[in-house]
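Read-outs throughout are calculated quantities, based only on the coordinates presented, and are distinct from any laboratory measurement. Worth saying up front: this structure is predicted, and the values here are computed from it rather than measured. Cβ atoms are built from the backbone, for glycine too; each structure is taken alone.
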Structure I
Amino acid sequence: MPTIAGEYHLKRCIDCNTFWQAQVPRSELLAELYGQWLGEKQPEAVGDPLATRDGHEVLALQSYFSRKNIRVLDFGMGMAAWARTALGLGCETYGFDLSGRAMHFASQHGIGPNHGELDYINMEQVLEHLSDPAAQIGRLSSFLAIGGIIKVSVPSPIGVTPGIAKLKRGVAQHKDIMPIWPLEHLNCFSREGLRKLAGRFGLEPFKPSARHRYAFLRDGKAGSVKELIRPEYQWIAPRNIYLWMRKSCEL
């Protein structure tokens, strides 16, 4: 295969260790890229919602809000696996994705674009792909009710610095710089970077109590041993950052 040469500009915040690419695609190009990538994928089966990772997360939400019919948005939903799970567990569910194919597929399952105030927004491996993540968080937070939550899950910057050293030597592989891979991962947030971003929009990072995180032991099915560990481990996993941000005020 031919080698394509080009410049790759990466910046880092010295205060919070967040990385980002200085040159990013326009939204039209991103829509085309993700549309093509998604076009190669087939919708995944969601499984038993009472026993899956997504289902357990929804049960935690319902426990936290003390009701089942919470209003949720799956933003950057892909083929709507999380959204279909939330719908199956009784949530009022909406979804959005850059891919027209994904939006059409979701609509066939009763999941359409959001309208009205929301209790929860799911952003699973999405924020790192956005060319202007701050603007998007600001826009999404305006849809939240007071006390509403945005969940963010993104790759952490662990290992990025030695990966950059390999990149400069021309020996980096995808696994070495996955969190900042050109075109795909435009940002790589640290925990402190996400906290600062949340604070700009009246969002307060917090961790729900174990009673809510393990609600599936009461209302669902335990599933695998991994599911018994996940509600605690995902909050401290070194290579991925999992965070709930609660809207505390109107800005």
Structure II
Amino acid sequence: MDLRTIDCKAWSPEVPESIGLYHAYLRGYNRDVRAHKMFIVCSGGLEKACDAFCNLLIDVGGKWTAKEVADSEEVWWLRKACQRGRCRLIKQLADAFGLRVQSIQDIQAHSPASVAIHVTDTLEHDIISPAPDVVSVFNGCCDTTKPFNGILARMHPAEGYWLFKGASRGGGFGSAFGDRKVCGAFPVVQPKVNRVQSVVVPGGSEIVVRAQSKQPARQEKYMCFDEAYFRTLEKMQWDRDNGHVELMPIVVGLP
């Protein structure tokens, strides 16, 4: 392995945007019986590394082209480091709750560290160069050619995630979501409007309970995934017959 990819010192993952334990019903192979499954989902990256990358782009200014940025080692490293941070947090959460997940030694770590093997990884923000004269920037959506095992769409923290399945079932949840020539993007964040009354009340409710939290309810209103949303996905070459899995939150940690 190239020694440049090895960490120069030990580091710990930062507080994520959200991390939690989720439950879902999955259709099994035994007479079409639905099975209970547990999921751990972690969202967010490494803020310090992202800030350093932003400062780097400010420093280089007009000396780099957009394609040079997309193809740079710095972008590759940041993408990989954020993924490793999420996998470390997933392993720590699994150990805290006594759950068994597949794990592996982080071969890029400075000191021995165990990380979870992710089932699927959906990038909400990314920059790639799919062709010599093309640079694509994704914000709140992902490249349809990248997912190898389903696409996670983030909803209101009290509602969890939706895991959209692809046409090919090689990895369990599928891939092959569409051709980049037609659309190439898949929305993965539930739209929201700020500064309106939230559905989550400060004192909690019978469904949503805020444990040891002094922060008031977030003044945000989230839009539902309705029929118009599904029709838009169909125009983006997602086949509704492939289906989706609703990940219902059990315990969710927010900063």
(request) Taking mean projected area of the Cα convex hull in nm² as the quantity of interest, name the structure among I, II where it is greatest. (result) II
(message) If distance in nm of label points 7 Å out along Cα→Cβ at positions 192 and 232 computes to 1.7, which of I, II did it come from?
(response) II
(request) Assign the value 0.96, calculated as Rg/Rh (Cα atoms, Kirkwood Rh), for residues 24-143 alone, to the correct structure from I, II. (result) I
(request) Name the one structure among I, II that helix-only ellipticity at 222 nm (-39500 (n - 2.57) for each DSSP H run of 4 or more, over all residues; to 500) of -6500 was derived from. (result) II
